[in-house]
Structure I
Amino acid sequence: MALLPVLAALVVAAAACASSAPKAAPPSTTLPPPPVSITPSPANGAQGVALNAPLALQVRNGTITSVVVRSATGPGPTGQVSSTGKAWVAAGNFVPNTAYAAEARITDTRGHLVTRRWHFVTGAPATALHTTLNVGDGGVYGVGMPIIVDLNSPVSADRHAALQKRLTVTAPAGVVGGWHWVGDSELHWRPQVFWPAHAKVSLKIDFAGFDAGHGVWGVDGRTVNFAIGDSHISIVDVNTHTMTVTQNGAAIRTLPVSTGRDQYPTKGGIHVVNEKSQSVTMDSATVGIPRDSPDGYYETVLWDVRISNSGEFVHAAPWSTGAQGNSNVSHGCVNVAPADAEWFYNFSNTGDVVQVNNSPVQLDPWNGYGDWQLPWSQWTTT
């Protein structure tokens, strides 16, 4: 009978030993997700990238959340992510000779956000498109002043509209204006009517990265601010031989003048002052009149206010004071007495208006600043 407790204890001990050792977990067969990889275009570290090269990104093992491209001067081209989230393509062109850095944010297959970066440098254009302006920053001009943008290389007609979008004129409320192309390398902007006196105007040029075609690329980016001064409008009447000078709508002086004789009439229409000089050597040979002919001349003339590029000035003419106020004897200029010429010279600003009435011939729109000779309906058609 005494053996029973011993056997019971052995059974308990055996059971305790069997339950004290847990089973080992089987080895895991789960692999980590593949890492995100990208294929950028241009490739990372690329140099001399063509300015019209595509800018794109392909992604594996993830979806694109965002892509940002920047240069040292500001944001670069922007783009859109495809519907699958696996690709991104940019719109717009590069700026020449510029280092770009791009950063993509990508969600991997586990839902984690990762960042990938790449960089590249663009090359130089075959020809850089530059601009020359007839207005300067901080300048003050008359109410007839057009804005003229001269391009150093022509732009084909199919690119005109795109280039205009890179030019922004900011003017006072109510001023309506527009651009007009003169050939393929010159643009003019003017209001529909003369500028209001004392207007503040700005021109913003954003040509950087503009593809003008044929290897020509824009590089300019600048803003020019200028102002309009008092309204100076002078009315020359060929028939009455007078010039009435107005300031801000009020007549302040009426000067006797002599305009062009029948053979060389002063051109009619709206002229705009484009430069002044206290002394000009006038040579008839430059306008097709031989110096040694009866109508020839070669003379130093004082107090010269140029109103066209074909040789028309308002200037001092001491030799014609007897004709001023009663007859037309000049070669096309507006002759005034020396004292009157000096006063008008000091009064005038670039951009002031000199309108010639009752002439048998008209000023060509592209003769100097003859922009106002083109009707508004024609101005806005190109």
Structure II
Amino acid sequence: MTTQGLVGKAREKKGIGEWFGHEIPAGESRNVKLAVSESYSSMTVRIPIHIRRAMEDGPVVFVTAALHGDEINGTGAIRQLIQDEAFQLLRGSVILVPVLNLLAFDRHSRYLPDRRDLNRSFPGSATGSLASRMARIIFDEIVSRSDYGIDLHTAAVRRTNYPNVRADLAIPGVRRLAESFGSEITIDAKGPKGAFRRAACGAGCPTIIMEGGEVWKVEPSIVESATRGIRNVLRGLEMLDCELERPDFQIVIEKTKWIRAKKGGFLQFHISPGDIVEEGQPLATNTTLLGGERNTVHAPFDAVVIGMTSLPAISPGEPVCNLGRLPKGTAPSELRRLRSQEDGLEQRVSEDLASSVMVVDPGR
């Protein structure tokens, strides 16, 4: 049987009011726990989950964070939604999971104790590795009873990301979520094999991810970007009564490229996360520890800086920044003008993330 068939059967088995072994009547909210594994000391590992139901039936949407245990900006965003008394649903239900990968979170690690990446293990197997077994439980218990999903991530260690949505836009339901979320930047991609969102989409549960900020932090402007996007999605599904908040431009990126160091040294950055750059523009200059210039890397095309290293010490071949090629016919100067006019969230995010790197004028 296909994964989609398994999910369909799982949906049929679950009663509308039954959630992870608890009866939750319409119009109520409840904290529950889902057993996903056991510790070395034989204790059951249970992830905490908040269920919120409206009086009227409607879509079920899961929102998850810390699938990589050190990526906790999303944890902060989900906690904020749970604690917001004004977050009241008109219809449907939300499954809010602040920490999906509790075993990794407890170790301040991206990975599980067996060194596997949970986000490369879906849909999982009941008889496989630790990661595979956890993935199967999460898939059966959360994805199988959801109609849509949002998964919150950050950049990897020693990197930072400007907020962006990643989505397989060939799937109509995914495109709907991505457009509703309201990020300036959407990267059109399926995601790697074994990834949570790719497996969920393959099972008939349209899912997007948001990437933003750094590991081991809860950054206010990233949390605001995430909560705004989640509310936008729920508003688009007619589950919330709130105004849609969107930036002055939204673009779809189809090609990304990591720009890598040619030599070892200490970088002087000329760009910040989220910057709109033009072909040939200096991105970073590599210097010796005494400041002698070794070489400068330049933008190979008009692009947006999706992410970049936050560690200036670099070796040959290591990543400097991740560029998203702008759509054909898009003028970088126009995008810069639109963002500077907003004086809103996107401008604040760009300024906040720039505070974690030292940017030097290339003319100096």
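Quick one: P(r) over Cα pairs in 10 Å bins from 0, in percent, for residues 223-326 alone came out at 14, 35, 24, 17, 8, 2 when computed from one of I, II, so which one is it? Don't skip to the answer; put the middle values down first.
Numbers: I: 12, 41, 34, 10, 3, 0; II: 14, 35, 24, 17, 8, 2.
The read-out comes from structure II.
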Tell me which structure, out of I, II, gives 25.4 once mean count of other Cβ atoms within 10 Å over residues 159-166 is calculated. II
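Hey, helix-only ellipticity at 222 nm (-39500 (n - 2.57) for each DSSP H run of 4 or more, over all residues; to 500) derived from one of I, II reads -7500; which structure? Numbers along the way, then the final one.
Details: I: -2500; II: -7500.
Comparing all candidates, it corresponds to II.
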Candidates I, II; FRET efficiency 1/(1 + (r/R0)^6) of positions 167 and 239 (r between Cβ atoms, R0 = 30 Å, to 0.05) computed = 0.10; producing structure is I
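State the single structure among I, II that was used to calculate P(r) over Cα pairs in 20 Å bins from 0, in percent, giving 29, 55, 15, 0. Working shown, then result.
Values: I: 22, 34, 20, 12, 5, 4, 3, 1, 0; II: 29, 55, 15, 0.
The correct label is II.
A short reminder: the numbers here are calculations on the coordinates, not readings from a lab. Model, not experiment: these values are computed from the prediction. Cβ atoms are built from the backbone, for glycine too; each structure is taken alone.
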